[in-house]
Every structure is written in C-alpha cells, then in structure tokens.
1. If you rank structures I, II by mean count of other Cβ atoms within 10 Å over residues 55-62, which sits at the top with the largest value?
2. Hey, P(r) over Cα pairs in 5 Å bins from 0, in percent, for residues 31-94 alone derived from one of I, II reads 4, 15, 19, 16, 14, 12, 9, 5, 3, 2, 0; which structure?
3. Out of I, II, which one gives -0.44, -0.63 for log10 I(q)/I(0) by the Debye sum over Cα atoms at q = 0.08, 0.11 Å⁻¹ as computed from the coordinates?
4. For the read-out helix-only ellipticity at 222 nm (-39500 (n - 2.57) for each DSSP H run of 4 or more, over all residues; to 500), a value of -26000 was computed from one structure; give its label from I, II.
5. Among I, II, considering only FRET efficiency 1/(1 + (r/R0)^6) of positions 23 and 119 (r between Cβ atoms, R0 = 30 Å, to 0.05), which has the greatest calculated value?
Structure I
Amino acid sequence: MKLKLSEMSHVAEIIGAIAIVISLAYVGIQVKDSAEATRSAAVNDASVAMQSWYLEIGSNRQASDIWFNAMTSSDPLSTNDEFQFMMMHHAVMLGFQNSYLLSEEGTLDADYRDSITFALVAVKDLPGMDRYWRQRKGFLHRGFVEYVDGLLLRDSVETLDMYKRSENGPAE
C-alpha cells in the first residue's frame, strides 16, 4: 500500500504532534526538578547562613561577650563594642531578611522561614534588640520590617535563661 504525499503529510503531522507532547512533558519534568533543586538550595543556604552566624558568636569569646552584654544592657556599650554589636546584629538580620524574601517569592517554605525567625521572638524584649531595631530597621526591606514588627507584637517566649544576668554580670 502506497501512501499519497498528502497522507504522508498527515502522518508526519501526527508524529510531530506526538513528539511535541513528549518534549513538553520532558521539559515539565525538568522544570519541576529544577524548581525542587532551587528550593532545596535555598533551604541549605538559609541554614548555612544561620549556622555560620551562631558558630561565630558561640565560638568567639569576644564576640559572644559583646553580643550578650549589648543584648542585656539598657545602655549602649563603649563606642567600639556597640558598633561591633550593631554590625553583628545587622548581619543576622540580613540572614533573617533573606529567608523572608525567599519565602515571599515562594522559594523557601514559610514554615521554615518562621522556624528561623522565631529567634527574634525570643529576644524581642531585650534592651539590645530594642536599641538595634530603633536604629537600624530603616536599612532593611519594608516588607521584612513589617514582618518583624508583627513578630515583636507576639507573646514572649522563654529563652532558657540564656539572657538572664546574675548580680555580677553575665551568667557563666
């Protein structure tokens, strides 16, 4: 059985249409895999940023002392120590802000963002947090500032006595 040219054309169109459907399905799978990889990388990056910050503060006695003293003191520290505190605090806030922005665009899960930024609720009533927020919130994304302002209105949480002072200064 010989096919006429017009019949061959129809068969070719059908085969072409099937090929397009198959290629679109393949592209869809690739896009889905790519989106999942992007979300996974965003979670990893957010985790690494927070881990690095906490490790730096926790393993550097000078930074740890400055952080603790600034967070628990109603008065600013010496000029150099207060500056270092503000830079450390701003660094962690930029990490929180990054998590917030990634969550807003749908790259980072909102529950994961909330688990990271919940640390702000734990320190919201400390004098150093108040001092930082009054001075530096203007340097942050407006949407993030509104998000943090909402966190600051939440009920306080117990901070495991971490920021409680003894009469002689920081708890050792």
Structure II
Amino acid sequence: MTRSVLRIGVLELRRRPGTERDVTVSTPLPDLGITSARVPDGAEVVVDATLEAIEGGVTVSGTVTAPWEGECRRCLEPVTGTVEAPLSEVFEPHPTEGETYPLEGDEVDLEPVVRDAVLLGLPLAPLCREDCPGPAPDAFPTTVEGEGPEAEAGDEEPPRDPRWAALDELRLDD
C-alpha cells in the first residue's frame, strides 16, 4: 500500500518549536461532495500550507483549492467552479474532540482536514449566473424564462399544467 501524500512527517519540525515548513501537495480525493456540488472523481485537490511546531503540537495554516461541479439551483443547468477554502488547524497528541486533530507519532494526516475544508467550502445552492431567472413554470419541458417557444409565441395562452386541474374546480364560498 502506498503512503498518502497528505501524511506529512513532522519529526524534525517538532524538535525545534517555532520552526515552520511550507508544504504544497496535490492529490485526487474520491467521494468528496454534498447534495448540490461535488469535486469530480480524479480531480486534483491542491493543498498549500505552512506547518509550524508549537509546544505540544503542530499548527497547519494555508489554503485548499479544488474544482467542483453541480447544477444551478434555478435552471438546473450544469455549473462548474473552484473552491478555495482556508486551513487553520491544530494537531495534538491528545486532541480535543471537535476542536483539534490527532498528531499520530511524528506525522500529521492532512486528509481529514482537507476533506472538512473542501466540504464546508462547496456551494450549498450554486447558480450558473447571479441573474439566472430560473425555469419558465409553464414550459414543457422546462426552459429558462425568456427562451424557448413560449417566448416567441406572443399573446398565446401558455399550456396549463394538468397537475393543477383539480384546483380549477375548487370553489371557496363564505
């Protein structure tokens, strides 16, 4: 089994508290996504960080950059972008749950930190553009408002959605 490039040896660094080491690594991370956006399988996730030895541990600060893809929340068209997430974490031999990460012997494993940073940086509701009008609700199949046959039809009444037919018969009398 090959050693992950995100496992960084810090033995020399820990011998001299206050010293720093710059690290830049690039690796694919599979299964990295949320419901609205994901990092494509095989895409490179780039970590540019500085490791600093502190009393009893190591700090990691820098950035993580990764491409992402998803679909626009309004028109459902494919959307791509790049997430750039900050890193600022502490590794300790005896980590505090939810606050610090474990320092495993003389190595830090950046994978959990990188995964957390990328997942938190992915857009929850991506847009193809800020002024995306979304779908035309009366168009079948769905199109973007102002485009498609309905935009050219002029004064014609758009077709009614059959799912709402029962509401046409509803009468509200006081």
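1. Comparing I, II, the top value of mean count of other Cβ atoms within 10 Å over residues 55-62 belongs to II.
2. For P(r) over Cα pairs in 5 Å bins from 0, in percent, for residues 31-94 alone, the value 4, 15, 19, 16, 14, 12, 9, 5, 3, 2, 0 is produced by structure II.
3. Label of the source structure: II.
4. Numbers: I: -26000; II: -3000.
Considering all the candidates, the number was obtained from I.
5. Top value of FRET efficiency 1/(1 + (r/R0)^6) of positions 23 and 119 (r between Cβ atoms, R0 = 30 Å, to 0.05), among I, II, belongs to structure II.
Where a number appears in this text, it was derived from the coordinates with a stated rule and is not lab data. Keep in mind that what you see is a predicted model, and the values were worked out from it rather than measured. Cβ atoms are built from the backbone, for glycine too; each structure is taken alone.
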